[in-house]
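Peer 1: Following this line, the structures themselves.
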Structure 1
């Protein structure tokens, strides 16, 4: 990490990966990975509209719907996973329907427009398998999932009928009102809008202004369909003022925010073309500015009630992540979270998408606790995944009991604070 920061400060190329070279050699060995066998199945054609004239819910109805859905899809599966603690029980599985994208954010390596998208057969096999092992959440990932809105409509409809909480990250450029209505009608649970700047710029095209009409419609229709909306913001060298402005836009719209620290690739990405002359990467000169920004955001949360997904400690630990000094944390990747690639192969987490190591396929995983633990000794020093970080807290029994006691003291009138 120190070498990477020295390179960035000096204006030279960023290193192609941040994990230990020995671990990289293990994960990128040339090996024959298992392949998912096609069953020739198709996803059912969704009925649309199922609710031709949806009525706007009251705040109480909206909160009740989401409370019940949260318990059925997150709460109950979580407690069952504690009972079946020797099994792979993904509370948060990520389904990569695409590895293509319609934008070119200069920090982002998670797309390759030469890779074919997921088939309906692979999607159906994935959803059925996840449901069979107790998972009731499905995060759709890319690239940009809405490159094929009809495909996503089918996935949302099929999953929601199985009482699965479907979470959609998107840059919003393809989120037209008719798409919003189709997905809302089908039962989408959360839309996570990735925005990094207010005005579009070459290095940060995920901007708010180009999608504002779609955003306004998305927020307006929440109470008609019952989904929630949030902003996902990546803190970069060149967008710190934007982060504050986007936070205010989210707060004024009554939605939550989620933050990340911009990082160079943790594992090698042969297709990534922005390792050189990248204006988004943080340098040591940025650290005090990011520290101040994170403190500002936490102050907004604590003293003014702004809704934020990241635990407070997570945002404090981001300061250490920049400096290459992440404190030990319990990562649940490959145990209570996993990813399904576009071809149906498995990996424990998003940074390992390009690794050639064989972790199995949908319906036949090869996750091994010892291999994962050995890997995480190094990779958790370079990663602070929000989802896996929160999962790590959830599987800390003492912390869960303390949090539950706090809710009981509050009379269970709504969750207060975060893990």
Structure 2
């Protein structure tokens, strides 16, 4: 099992380029199910979840070709024939995004059989909002031995029907899943209380390029007029705002001078505001941000509360908490999205942090000198937080179970090593034996 070995103490200096967003790429790959034509996606990150999605699509009968060489971040998908519209458990057990094939499969083939999703154990991400929405569109849904089975009206022989859906709770994957289903539904759909994340907007842009009629993506109300058929398209995936935020914090926590390139600053507003509140110096350009700090000597405490976009992202909570351990003063971190997203706290405390948790709020008493330790990665973003802590810890830390990292960060150790971090991987290299 792979491990990271990190020796702390080096400020990060230079430029890091941001990859495409995993959380945009996955729904866009699922959207290829909606057409029998070829779909070409650019700026696809090379991470484990993308490989899992490729296997999933191929298992259904799709042709998926990954680019190589200069085109290594390009993927072509052709779902001319979907001979087996089943998302098998052995493929999707490590990935929450498996539920994203539910809507497009029903819309395209009239039926779907999808294993209940897996992924990071950070709390409930109930699929009931997907189900409720699909039922409003006429789908008949049953459960069978860990699988969710769904058929469009008339036992799969008729189209889904347009519907007025008000989400009980803001849901990113629910909005995306039903958006894809509605694109081929009969009639008009109106969605209210929708997720506004850039990943939803990215998917809508791809669907529009495929011939869908969508208005209001990026707002809380989306109108979709169903069409009878979608065609192929070429689409470029958004930069990964969470990867960008992680590296901005890496520059700040190490007292570095780091240029984080190939990002979209408009997607990072709440994070940039909090970094500046902590005393981090930022120079924001069109598609790059320069981050400078003097490390712990210049950092001060700030409170954060996770919220749906455009609020502070839950996917940045763990990484920002690592930064707060180095900020002078006491900070409160309130997690409002997932109920089990403080699993990194115990590992940070093993490294010398002073963090206590009461319910949904963690109190961070900052300004502590972190020490090296052997720690365990529990989920994707917790892994990133431990990397950030290890970059400033005194001595050599060993991070176990970094396969979580490979799900969402493309060659993280190589990118960090390129700007001066002392980090290496022990064990099997991802993608190679």
Structure 3
């Protein structure tokens, strides 16, 4: 089953936040992480943080002591705005982060709508933020093993969520046709069949060794190949008995037995892979590519054109790459009080005022949104569908690299 759009947004927001948190470092053990599950009372957490602030007074380093106390006070102030942890819990990350030249900056990151429920309370003061519990939420638990083979080569891997991963490609080096006759012909045939047997055994052992450690998360094994070799291998007990129980039928004919074969296998086996979104994602991007090549296309791309189409209600489906790292930033000029918004790549610098040309410009945080959220709000006003496209497929990479990560399938040809 495909995730609902709101759950996709939660996962994407968490993914972006974790990318930022991973690179943040403190001068010492002065970065505070607080993870609160839904069954933990905010009042109890505030009391514990107050006690931690008192104990921080014993830190010998004056700068570390001040930074830790600042972080804890900021965390308490944030919790004062949240009467409860919510349905899935809340996570706070506060501290003085190194920004270069031995300088630090106090940052505060609040994740109050995680995609899954926080399981345990965690307080930690360290030189990095404690994010392991959140990282586990991004792991796709439902996966399918992929295996393609013929007498010349084999490949195996896994399809998880919207991602295909080829773990290894193997070459057989089995001898081809020969001109030997008589007893030599029989001997060469035996050698060829022995080499084939050893290759089948090696390929299946490698694949099973890869799948077995995570077998509880594998919903099935999908098998394919260009000829009858796949049927021979499946019928002759080359697979580990636990893996063999997961093999799905039918086996699929594909053109290759390498990474390209794995991708073709996923396309052909879409019906067996009921919780993998790769096929639907591929079809949607392919539809956009077909439309954009027409003389009167029902498709457009680029933020300016897509935003205009959204405002006119022409968009049927909005396609947004998960690789977008842009903000729709609100600005205010301190001199002439002009207000406007621009789309900026992260990180960004304040622009000049378009009206008076002054540099005294400040960001209006109340009007600043992630570009995905901003365009999604526009789409909701005209009942346009929104599809978040991953970077893990060829189609997703094409959308991000060739079309800027913002595209739309339209309801009618539009100029």
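Just so it is clear, none of the values below were taken in a lab; they were calculated from the coordinates. Since the structure is predicted, the reported quantities are computational estimates derived from the model, not experimental observations. Cβ atoms are built from the backbone, for glycine too; each structure is taken alone.
Peer 1: Name the one structure among 1, 2, 3 that distance in nm of label points 7 Å out along Cα→Cβ at positions 244 and 308 of 2.2 was derived from.
Peer 2: Structure 2 accounts for this read-out.
Peer 1: Could you tell me which structure in 1, 2, 3 was used to calculate Rg and Dmax of the Cα atoms in Å, for residues 188-251 alone as 14.6, 49?
Peer 2: The correct label is 2.
Peer 1: Suppose you compute P(r) over Cα pairs in 10 Å bins from 0, in percent for every structure in 1, 2, 3: which one lands on 4, 21, 34, 29, 11, 1?
Peer 2: Checking each candidate, the match is 1.
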